[in-house]
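Student: Below: a set of structures, written as structure tokens.
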Structure I
Amino acid sequence: MSTRPVFVGGCPRSGTTLLRAMLDAHPDLAIPGETRILVDGFRCRARWGDLEDAENRRRVALWVAGRKVARARRLTDDTDKLVERMVAAPPTIGSVLSAGFQLYAEERGKPRWGDKRPSLVLNLDAVFAMFPEAQYVNLVRDPRAVVASIRRVGRQQGWTSRGLAGGADKWERSQRAAERWRRRLRSDQFHELRYEDLVADPADTVQRLAAFLELDRAGLDAMLHHHETTDVHSARLHRLVSEPVTTATVRGWEQTLRPKEVAFVESVLGDRMARYGYEPVAAGRPVPQKLAERHRKRRRHMRAVAAKRRARELALRITYRRPVAARTSITVPSTASTGPAVSSASQTSPYSSEPGK
């Protein structure tokens, strides 16, 4: 049985919450709701100092437990236990940050853990630095549906940069990042699937995914009935996750986007859409120039942001000389004697200095 960590990512509003719920329903794999712990903790690893010092590991743990955006309670309600597990972890940032995910799996009687967050696709350098043997699942959805959903949720939650232009740029950057890592990783580390295939034929899609992840086929039925065990938080934020898989929303963008908006999305993403089999429907329609200009400005802005992030990470790679890869075991506080932690992964990894490009 494989115990490699599993990561799920993709452009926001692509169905990653649904996929996470299905994977978490498998009796051998535990993936919590989004915690925002791993990548954020890795990016600021220099602030913790030498993790050979248990007090520095405690500083990391208290930061995780006390940071609201980190959502540590999605791992466990017992934050004291979470802190002690992190303090007891081997002295690498990957080991310390993943201790809570191991606890999440343990409390559910499962041998394997994972993490889900759409932006992981833009931060795979951090993922594979800490977990060189990890497996990553990339979810792709029709960008017309994605940008329509991003705009709708953005209006509901007051996001200022999540309109059609921002959504189209986000989708493109996510797919570009996925393509780079598909080329870099082994075939047993990268798996990609389309949301439309997942909801149209969940049995076949889940079977192929389980084969990639080396999950026991006996757990496939539980994955297909994930809605019966979905946690309350996911069900509250994503209504469809608590219901059987459906294709009802696949072409909902046809009622949401105006023809000229569809033309815009297809004009800027057409080549990449074709690679995934998404057929254009607005060929020949004029594209709103204001929308096209907003997209160009958004793209320039995000490229500048990515360049700054790459520069910061490159500087950190030069100055932070301590090991980062997670080791297989943690010293669980108990009356039983435990041996020393043994590293299961080389400290060298395929992580890039190009976060968020």
Structure II
Amino acid sequence: MEPHSASPVRLIEEIDGINRLEPLDAYQSQLVGLIRARLAAGVNALDVTGAVADANDSLTRHLLRLAESHLGPPPSRYVWLALGSHGRREQVLSSDQDSAIAYGLTSPHDLAATDEYFAALAALVVDALARAGMPLCGGGYMATNWHRPLDEFEGLFRGWVEQPQPEALLKAEVFLDVRACHGELSPDELIRILLSGGSRGPFRTQMARAAVTFRPPISLFGRLRIRGPTLDVKRGGTAAIVLLARLYALIAGSAEHSTIRRLQAAAAAGTLSSATAEDLIDAYRFLTELRLRHQIQQADENVPADNRVFVDRLTTDQRTTLRTAMRTVHAIQEITAQRFATDAVM
């Protein structure tokens, strides 16, 4: 990070004990300053979300080391898994916590004591991250609920890939963006299992069904359908692009984590045309910048961050670009639905 936006990292270094977390009370405001400064400097919005994720990585690792010092050495090797937007390195101010702990076991007899340790570790870190302003996951996808042996995660992933069920995959969505954040245990086998799903018809079809679930508010004549003064630019916007990028990257056999790199990998492999990938990248970048600027304004007004942008506050050019972005997503979802016959999937 450049010096003008390094304040979150400097603040992290001030935390010297898991029971002395007062510096975290200022963490969210430091992130707001980081985002504001980078956008003002003309930095690409997607690079800004990567900087936020990097700061959160640094904080998480620091907290884990402090928690280990407090609890004693871990009883086995483990990995703290960043999931969802954190796994993709695409975090904004409204991003909640998505995490898990996978650990190794030398003997089944060690399970109870080992799991007790990692439950305590997760509780300390999740609580500290919440104090830093990162909301708890409403779906419960946090290490406090998801701490288990690595081979159990491998079994879950194989089940999602080999026998995909719509309801189970919907719950598993957050795990499909998995990345190692801290620890000595490798999650490479989990990623390999996911990649194997790219060649499996049923898994691809269920992924395609998920990718067309969140529809942009576009009318039959290509106009924005807005109920009230705001538009949720995540639902039907950035969320839909994330799902489309994940689908086409998996079909391409790509292990990339970020949405942009997934779209680029899909274009390189021919699972998406270069023009389609570029259109989605442009839409994702624009919608992400709208979210960031909206959330900075909410922070200034001391309002909880959300994704509902006030359309009447946008310039004429912004409204035109917003309509184009939503049309792009809608068109590619239509093509995807036809290609994978998602209406026939039960």
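Student: Comparing I, II, where is FRET efficiency 1/(1 + (r/R0)^6) of positions 95 and 199 (r between Cβ atoms, R0 = 30 Å, to 0.05) highest? Walk me through the numbers on the way to the answer.
Tutor: Details: I: 0.25; II: 0.45.
Biggest value here belongs to II.
Student: From I, II, which structure was mean count of other Cβ atoms within 10 Å over residues 7-14 = 25.6 calculated on? Please list the in-between numbers first.
Tutor: Numbers: I: 25.6; II: 16.8.
Derived from the structure labelled I.
Student: Matching task: 17 is the computed value of relative contact order in percent (Cα under 8 Å, 6 or more apart). Pick the structure from I, II. Please report the intermediate quantities before stating the final value.
Tutor: Working: I: 26; II: 17.
Label of the source structure: II.
Student: Here helix-only ellipticity at 222 nm (-39500 (n - 2.57) for each DSSP H run of 4 or more, over all residues; to 500) was calculated and came to -15000; which of the structures I, II was it taken from?
Tutor: For helix-only ellipticity at 222 nm (-39500 (n - 2.57) for each DSSP H run of 4 or more, over all residues; to 500), the value -15000 is produced by structure I.
The numbers here are math on the coordinates, done by the rules we state, and not lab data. Quantities reported herein were computed from a predicted structural model and do not represent experimental measurements. Cβ atoms are built from the backbone, for glycine too; each structure is taken alone.
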